[in-house]
Structure I
Amino acid sequence: MAQPVTGRRARARRPRRSWVGWLFAAPAVLVYATFVLRPLLLTVQYSFYEWNGIGASTWVGLDNYRRLVTDPELFATILHALELILFFSLIPVLLGLFVAAAIRGIATSRLATVARTVLFLPQVIPLVAAGIMWSWLLSSTGLVNALLSGVGLDRVTRAWLGDFDTALPAVGIIGAWVLVGLCTLLLLAGMSKIDPALYEAARLDGAGPIREFVSITLPSLRQEIGVCVTVTVIAALASFDIIFVSTQGGPGGATSVPGLEIYYLAFSEREIGMASALAVTLVVLVLACVLPIQRFTRDGSR
């Protein structure tokens, strides 16, 4: 019969077990520190210098950050990213709620499976391919203008990605198209966990579909909605692929965003310090937008 472990022997084993745990985690910690923490700290360091990436660097303190606020073109990139949140986040989440509720109503039919597959396809397609495809569709001779001309709306047709007024909303529509399927599936998964007895009790009380949706579905999906908003907000603020392929920031900087501007500053204009300052600002902006969403979701789930 095994002898019980005394208190002194148990305490002696705990430090050993903790060290064993750290040994298993050490490779992952080392990789994370090398490829995430170290570049992040170096970016913060470079943001206080004027450097072309090759020669000697010059300490400029907060001048890069002052230029970011005072330069209209640089500051406009941040405003464009904030505007894209409306398209990348608001539209996919609202459409995802509506579509997920509709699919849930026909969950047992084959149409529901087809709908889920079709909606998720944009997540499978590479963003570069999606940008090229939408560039063709939204060109002056593309399918969108052809359809508008076919229904007698010739005055509305234009080069959607080449017009100052419509370029950024057009890019936003592309982003919404990419993200609506992901939001729909996340929300649909959340709806599948809601107890059907809640809906049955609501119907017995005379509640209609709208009341069920507002009183049962939305409160039950608080965490899923928080995840959707978090993912889509980050996608909006860190957008690069679609804009680089479809507009490259044009026309005249109308679709320039921080991610694209960082690329141009670092690799075209060789302003490593300014690019680093914009990158640090982007990280702070992402945290400022995401952390309140996470806190609201966590507090609401208690």
Structure II
Amino acid sequence: MDQAPGSPQGPQDQGPQDAHSVPGCYRHPGRETGVRCTRCERPICPECMVSASVGFQCPECVRGGSGTDHAPSASRPRTLAGGPVTADPRLLTKALLGINILLFLLQLSLGDRFTDRFDLIGLAYVQHLGSIEGVADGQWYRLLTAMFLHSGYVHIMFNMLSLWWIGGPLEEALGRVRYLVVYLVSGLAGSALTYLLADANQPSLGASGAIFGLFGATAVLMRRLNYDMRPIIVLLVINLIFTFSPGFNISWQAHVGGLVGGVVMGYAMVHAPRERRALIQYGVCALVLAAVVLATLVRTAQLT
């Protein structure tokens, strides 16, 4: 939390399945999935899905060049969103966890002067720095750096647990580059909405704008794969209740901005047609980033 100081299916006669009848991925039996390889019809999870001209194939069929006119080396396994399948599909999530924890340790070591130099604030006199500081004073980097700072042990614990639970599976489904874009742009969307609507002298920090973006993208992905939506909806509702509850001192603007950005980009990631996939995916992300820039310019004009 930020704190203030219609998809490819299996055979056509297969209807919606409940949680007890959905098969497990043939390579990861613990992961339920409603998607099957269009060649061998084995159930495959997002990590194992390789985008094909029609539906998805499993890595074995791709490597064997099953039913294609291409050599096996000509087809590279890809994720649901078109990213390359990697040996460690959660590497970026681990890296983001490490960066957040490292910066939190720096905060503990260097004190308030370090935090005040990089948290999100519109325009205000900062006592520890002895000067006027803020995004409106040209310090646009605060929109980004505030995403990696936290106000205490409980704050970082909840955010990092959420990042691991939600981020890892989403990185597997999107691929590293697309996942990182969703994370960073969602976080910037949360920062921009906070800058636009919050009091100019109210500092804000935390990774939850980006994490709410991952929540939104995960919800879109689950809907795309016909997964049971109830767990992610319940989790989102609980988080939003805490967000808007009095007494928690939470920046609701960061949560809402990140969530909306994540939903928009997540929809583009998993629904873009294959022939124009990269153009649509990164084009939509660019539009969200343009909205971030516009909101920042508008607020800066108001404060200066």
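Every read-out reported here was derived from the displayed coordinates using simple, explicitly stated rules and does not represent laboratory data. Computed from a predicted structure; not experimentally measured. Cβ atoms are built from the backbone, for glycine too; each structure is taken alone.
The value -22000 for helix-only ellipticity at 222 nm (-39500 (n - 2.57) for each DSSP H run of 4 or more, over all residues; to 500) was derived from one model only; which of I, II is it?
Considering all the candidates, the number was obtained from I.
Which structure, out of I, II, was Rg/Rh (Cα atoms, Kirkwood Rh) calculated from, if the result is 1.09? This figure was derived from I. Can you spot which of I, II the value 3, 12, 12, 12, 10, 9, 7, 7, 7, 8, 7, 4, 2, 0 was calculated from, given it is P(r) over Cα pairs in 5 Å bins from 0, in percent, for residues 40-119 alone? Traced to structure I. State the single structure among I, II that was used to calculate mean count of other Cβ atoms within 10 Å over residues 144-151, giving 23.0. Label of the source structure: II.
Can you say which of I, II returns 3.6 when distance in nm of label points 7 Å out along Cα→Cβ at positions 88 and 240 is computed?
Answer by label: II.
Given 4.4 as the derived value for distance in nm of label points 7 Å out along Cα→Cβ at positions 192 and 264, which of the supplied structures I, II does it correspond to?
The read-out comes from structure I.
Of structures I, II, which gives 144 when volume of the Cα convex hull per residue in Å³, for residues 32-199 alone is computed from the coordinates? Attributed to the structure labelled II.
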